[in-house]
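Quick note: the coordinates plus some simple rules give every number you see, no bench work behind them. The shown structure was predicted, so the numbers you read here are calculated from the model rather than taken from an experiment. Cβ atoms are built from the backbone, for glycine too; each structure is taken alone.
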Structure P
Amino acid sequence: MLLQTFLDYLRYERNASQRTQNEYRDDLMAFRAYFQGLDGEITWQTVDTDIIRGWVVDMMEKGHKASSVQRRLSAVKSCYRFLHSRGLVENNPARALTPPKKERPLPAFMQEDEMDTLLDTSRAFNDTFKGQRDRLIVTMFYETGLRLSELIGVDVQDIDFITRNLKVRHGKGQKQRIVPFGEELTHLMYAYLDRRTKLQTATGTSETALFLTREGKRISPRTVQRMVSEKLGLVTFQQKRSPHVLRHSFATSMLNHDADLESVKELLGHSKLQTTEIYTHITFEELKKVYQDAHPRA
């Protein structure tokens, strides 16, 4: 009767949609089935906080997503808030409970051996202007962790070959940061810049962008996205093959080779350390995989 009283409140007083009514009914009936399965004598009036908490734990252990558990718990909290306000239950056992945090999906990334195959042994990049440009783009993503917008926005004057630093800008405020690069990227940039100069002479353009189309214009984000997806598809079967996957790969490789989290945060240009911490979950998953593959009793 108490459940029906709450559902009538949703229908007649709250004017909730039929879909909302159905979702609340299903979630609350699932909770009722749980507590009655514990003890047939338990009623809505005798449910306590431990019973609701046990239900949450039970759902999580059965593999329900945190978002689903949040929704179901929210239905129970709303129901008890209503029942308590109308004096239909003596206490609100759900009041102090907090829902589980939504899980953050782990970002996709490339394995180091996949990147080594693509950049060192494959024939993915030919010896043309476009081939050298595309190799440099993929390598720069992987070796610096740049965002797509940052890479597109790089101008030739942003490169300091003496200090091996790259100035990049991000966001509406064009926030700047300095990103170091290594010897391999230096050689690739010198070779590409030679081809770039010849292209500009032939096309008569004076574009300042580092990465140009064959017509001498700044390369577009969509062109880079298509190219990266095509090249990564040569060495991986995973569905996600975007420039951001290479950014994730950079961060994962850095942490796998003992870089500290704060340094990776600065290199990626994250404003909060919590944003960078997701990569520690990736490296832990990798560690578990190594353990399971290597240990005879795993």
Structure Q
Amino acid sequence: MSNAIVLDQPTLRRRLFRNPGNMAPLDRNLAEERFFVRFPRKRDNRRPCGLLVWIHAIDDHEPPLQVIAPACDDLGLTIVSIADAGNSREVVDRLQLVLDVVATISARVPIDEHRIYASGVSGGGRCSSIVWGCFPDVFTGAVSIVGLDSYQETPTGTGQAWRQSYDRPSGVLLGMLRTHRMAGISGSNDGNYAEMKARLDLLSRDGQDVRLFEQAGMGHEMPTAETFAEAMRWVDEPARAAATKAAEEGAEILRRAKAATGEARERLLTRAIEAAPWSQAAWEAMDLLRGP
């Protein structure tokens, strides 16, 4: 596995904390790391898949497919998880491996860069919220289950506060983050429920598109497949809407190209491909450019 973003000390200062303090240095051996991959059941080789990176709380290998696979099949998301990267590993290594696996999968199969998401449970949920906040140029959303961190010190309501988990992004990264959704999943019997609700409330006040999905009677555990699907669909909704709009634009440009001739026709065919890459209109435009 490999990745362009390496969490060395300068990068940690830029992306997580301006003062990393006693945070352990990066210590992972790519030659020894293993990961699990599952493609959606109805994979279309003419379209890129989305990607969901599952982050374990324990040193496991296979993700909880009975909960997350139905939604991923429905939405066309490839699932990937890293083996032995639970809460017992240093957080820097866990975050690095999440970045590594995105780069590894993206280099081998077509992945839609506008539909790369993170999810996890408990400590893995906290990690998913951190990569959402710190790497909006990589991740376009997150579903954090019974565990969620944020860049704000969050009052507990008892005169104390839950500490901030990373520095608030700024500039271009903050602008990107505001366009990416994060869902939290919890219930009143979860020990992290109050913290998640408070953190999401403050993030929302700061302009972030976040939402808490509450499951009745849920404790510190996995949600039902139905609750996960509801949250995952909400997080993925903007990307699906943008893809539909682009496909409609590409189809209209293609229609105009078919009525044109010469260089104007070629220009319009090229525009159709650029407006909606991987769409049916783009494939048809490529065939027409190649000619008989």
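Of structures P, Q, which gives 1, 5, 9, 11, 12, 10, 7, 6, 7, 7, 7, 6, 5, 3, 2, 1, 0, 0 when P(r) over Cα pairs in 5 Å bins from 0, in percent is computed from the coordinates? Source structure: P. Of structures P, Q, the largest value of distance in nm of label points 7 Å out along Cα→Cβ at positions 192 and 280 belongs to Q.
Matching task: 0.60 is the computed value of FRET efficiency 1/(1 + (r/R0)^6) of positions 32 and 184 (r between Cβ atoms, R0 = 35 Å, to 0.05). Pick the structure from P, Q. Let's see the in-between values first.
Numbers: P: 0.05; Q: 0.60.
Going label by label, the one that fits is Q.
In this comparison of P, Q, the computed figure 26.1 for mean count of other Cβ atoms within 10 Å over residues 120-127 is attributed to Q. Between structures P, Q, the greatest calculated value of FRET efficiency 1/(1 + (r/R0)^6) of positions 160 and 176 (r between Cβ atoms, R0 = 25 Å, to 0.05) is seen in P. When distance in nm of label points 7 Å out along Cα→Cβ at positions 48 and 232 is computed across structures P, Q, the figure 5.2 traces back to P.
Each of P, Q could give Kirkwood radius over Cα pairs in Å, for residues 208-263 alone, but the derived value 13.3 comes from P. For the read-out helix-only ellipticity at 222 nm (-39500 (n - 2.57) for each DSSP H run of 4 or more, over all residues; to 500), a value of -18000 was computed from one structure; give its label from P, Q. Of the structures listed, the value fits P. Each of P, Q could give FRET efficiency 1/(1 + (r/R0)^6) of positions 88 and 240 (r between Cβ atoms, R0 = 30 Å, to 0.05), but the derived value 0.25 comes from Q.
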